Structure I
Amino acid sequence: MCGRYSMTFEEVMRLYRKYEQYLRRENFVPRDRYDIRPGTNVLALRNHHERGIELTKLKWGLLPHWSKEPQVKYSTFNARAESVEAKPAFRVPFRRRRCLIPATGWYEWQEAERGNKRKWHMHCRNGAAFSFAGLWDRWEREGQAIETRTIIVGEPNRKLGKIHDRMPVIADPKDYDFWLDPKIDAVPALRELLTPAPDEDIEARVVRNDKRPRDDDASLVEVAEA
């Protein structure tokens, strides 16, 4: 699954350079993050049906628009690629409310010797930012509005399958406009995009596992000592 990830702001701006004219800076504060967790409000790029393309903050953990309460009793921070178009929580967002979630890497923990866990940081070979394929939704009741999102996860590529049995779906930049377009609801065509990134595009390295999450700085991605 994908439960933690990192994001450096300048790399995100380079990634979304083609959309720069649409990005309203009042929607976010520039900040590098190295320990982004479910439940936090972090950046996502979407094509809003009223406002158009925008980089804005959405809470991680999708709250379906039809929920009676402003919370769900099950985990929604990831959506499985193989069932995303059928699950009640994700079915409508998959057809109408897709987004891109910028990142520079994500973490997975792997069982190691003597009950310890090895912490891995997965990232692009060239260190550049990339986009997770995501979904968003808006919940409204009695004047209260909450906007949330989830990351789609699928089968890993061969290289990362040795570390974990799932990996987030990474959108190809050539598909960004298609994925973001709220007018496109062709499920078969959308499903074709939910494939693992090629082995050669992603690197994985073991990083320090002794840091406190509140540090949230570049030390979290330092290579672990042998």
Structure II
Amino acid sequence: MTGIGGVSTAEALRRRRSCRDYLDEPIPADTLATVLAASLRAPAAGNAFATELIVLQGEDRDDYWDVTLPAGARRDGFRWPGLLRAPLLVIPVVRPETYLERYAEADKAHAGLGNSVADWDVPYWFVDGGAAIMAVLIAAAAHGLGSLLFGQFGHAAAVAQRFAIPADRQALGTIALGLAAPARTGGTGGSVSQSALRGRPALDSVVHHGRWHSDA
């Protein structure tokens, strides 16, 4: 069965890899629109849709790296210089208060989740935001693009200030998008990270049928 981008969903999942080496070539506008629109196909509790995307290209992309990886010794020694060539960066942000507002509405008020974020045992703004991110990553792979989700960590406040992200939004990281440079090792573009060398677990080690099973 053909899925998005003319390939099956299984093939798009197989293609998805963390790419750290890009060609400095623009992404066609129609392809970009399709990839970003995939975020709206992710599940959202109460159809709240509180995930938004900040798209950085050109000077804005350069400003992002100036904030998070300023010119100097640290940038000169950066292990993945090809990542800086990614033509586009996307910052996914979520607004928890949108969920409170939605669950204060008449059809959801019975859940008792419209008063405080502390009432949510599972913060679904992060769950739904992660699902939206994965939809973008799969769509990117289906359209022949490389992608990488990475954290902002100690730079989150500086990034928020530089790009005027409202205080009630929280960034979930940053996504790099673009055409992958020809892979040199490992098929991921550029050198392989130590995390990638860990591989994936066997399916039967993470799936529990009926009840929890452990070899421990």
Structure III
Amino acid sequence: MKNLCEWKERFEDYLRTRTFDDASHDISHFRRVWKIADQLSSSDSDKLVILASCYFHDIVSHPKDSPKRSQSSKEAAIKAKGILREMNFPFDRIDHVGHCIEAHSFSANIEPETLEAKVVQDADRMESLGAIGLARTFYVAGRMGSQLFSNEDPFAEKRGLDDKSFAIDHFKAKLLNLPRTMKTDAGKKEATRRARILENFLADLKAEL
């Protein structure tokens, strides 16, 4: 545990020197993903690999509406491995961290092959659900210049979903489908709970409109 805390401090010291343009993918996000991953992980998993993966999984993160979006995790893995080598991180674990980072991304569509990669993927996707997921959804929509919802058909009952134009469409297009993509039992349980927060929000919004 002492070794884990020491590495966490080293990662935070490094990240504090960086400026993040996107507040939905900054050091606070990395801390939350690690907190969730720590809760989801079991005694069989390598927590040092999970820790490093959580803190560097979005060290490269192209905007949601960028054509390079699906390349973010691969670029992040390459950059993270270089950073970890400079830090003298255990060499035999660096490639494992790289795989966790590559596989965490929804848009990259890479299947996680290790327990650690499954935990990191679940933990990162959890950030798109619940109260924090609500906040991040509208923050990202604002950065993209999207409208909150379609005035004519807010819940896409008679049109196709368009989550690049309307923030609310993102719930049905992606977010509410996330619980079934979780790879760990603990992740599925927590994701289901958090998805209900989004469903309740949509119900409240519909009632108000």
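Since every read-out is calculated from the coordinates, none of them should be taken as a lab result. Remember, it's a predicted structure, so these values are computed and weren't measured experimentally.
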_Out of I, II, III, which has the highest value for relative contact order in percent (Cα under 8 Å, 6 or more apart)?_
II
*Value -8500, calculated as helix-only ellipticity at 222 nm (-39500 (n - 2.57) for each DSSP H run of 4 or more, over all residues; to 500), assigned to which of I, II, III*: II
*Could you tell me which structure in I, II, III was used to calculate Rg and Dmax of the Cα atoms in Å, for residues 17-72 alone as 14.9, 47?*
II
